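Asks: What follows is a group of structures, each given as structure tokens.
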Structure I
Amino acid sequence: MKYAVIRIGGKQYKVTEEKELLVDKLTDLKKIEPEVLLFADEGKVKVGKPVLKDAKIKVKVVSELEKGEKIDVYKFKAKSRYRRHTGFRPQYTRLLVEKISI
């Protein structure tokens with residue numbers, strides 16, 4: 001099984017070919033260049049120091065903006081009638097990993 005560990009937007013993801021990947025919202029969609037940290041193919045593993053220069057990953061943007069599940073944040077202090085509620089919905093970009101090559 002061929003897979004790679006890549007870094008996009010400061011986070012690391014394990015990817016395989018023809019799989020979709022949900023990453024934090026990317027601002028510049030024209031030049032997405034994931035850094036390859038590790039490449040494995042049928043038991044042969046190459047690890048970068050810190051990245052592999054010759055490894056290439058081709059990705060395609062499936063959807064620019066997807067919203068995640070709402071996260072509710074509550075603040076509460078006992079005996080003082082202090083209550084606050086805020087909500088947050090993270091935004092994601094969905095990518096398709098087309099090809100992993102070295």
Structure II
Amino acid sequence: MAKSKSYETVLLKSLSNQKEAIAYLNAALQECADGSPESQKLLLMALKNVSLAHGSMQTLAQKTGLGRESLYKTLSKRGNPKLSTLTTIISALGFDLKVSLSAKR
């Protein structure tokens with residue numbers, strides 16, 4: 001019988017693909033539209049997962065100039081990062097943060 005892979009292993013492998021990571025982060029951002037604390041935790045978890053899929057926290061720390069422990073705290077369920085920290089992380093991952101017209105309008 002073949003060994004099964006953990007969900008996290010499969011997810012991180014999928015998120016190593018730039019297009020998959022973008023779709024994943026965009027879905028998390030859409031969930032944050034209501035501003036609830038739970039949806040904000042989801043965004044931080046998504047950023048952490050994409051960060052891990054694209055290297056280690058140490059690698060991200062080197063790219064951002066932020067401390068590794070600081071990144072773990074920032075991207076934890078209790079994290080409450082500044083916008084500048086989020087944009088630094090997103091940029092270090094090779095992505096841009098953009099605004100578009102809402103379909104709800």
Structure III
Amino acid sequence: MAFYKAVTVGEIPEGTGKEVTVGGKTVALFNSGGTYYAIDNLCTHRNASLAEGECFGDQVACPLHGAVFHLPTGQHLSPPARSGVKTYKVQVVGNEVQVEV
């Protein structure tokens with residue numbers, strides 16, 4: 001695995017997410033209070049894009065049916081999802097936000 005540049009610092013406004021492709025893998029990258037989190041982009045319930053979901057604190061709600069996921073761990077916190085999503089390590093180097101895939 002290796003780190004790849006996903007975005008530059010400031011490209012994702014606080015409290016929002018963005019779908020990015022790094023190293024051939026599509027992930028949802030979130031900025032929560034200046035901390036960046038990367039998770040699998042597709043909800044485990046109906047494959048909706050989590051990057052389009054509402055981010056609040058360290059959680060994101062799926063835009064389709066409202067399943068909630070914990071950004072640091074990927075754990076699902078509420079139905080209808082019955083399983084979590086994979087998380088990816090994120091680091092900030094200079095002005096680059098990098099994701100390990």
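Asks: Tell me which of I, II, III gives 16, 11, 8 when you compute semi-axes √(5λ) of the Cα gyration tensor in Å, for residues 26-73 alone.
Replies: Numbers: I: 29, 16, 11; II: 23, 11, 8; III: 16, 11, 8.
Structure of origin is III.
Asks: Quick check: 3, 16, 28, 26, 17, 8, 3, 0 is what I get for P(r) over Cα pairs in 5 Å bins from 0, in percent, calculated from one of I, II, III. Which structure matches?
Replies: III
Asks: When distance in nm of label points 7 Å out along Cα→Cβ at positions 18 and 82 is calculated, the result is 2.9; to which of the structures I, II, III does this value belong? If you can, show how the numbers build up before the last one.
Replies: Working: I: 5.6; II: 2.9; III: 3.6.
Derived from II, not from the others.
Asks: 34 is what came out when relative contact order in percent (Cα under 8 Å, 6 or more apart) was calculated for one structure; which of I, II, III is it?
Replies: Values: I: 34; II: 22; III: 28.
Source structure: I.
FYI, it's all coordinate maths here, none of it is from the lab. The structure presented is a predicted model; accordingly, all values stated were derived computationally and were not measured. Cβ atoms are built from the backbone, for glycine too; each structure is taken alone.
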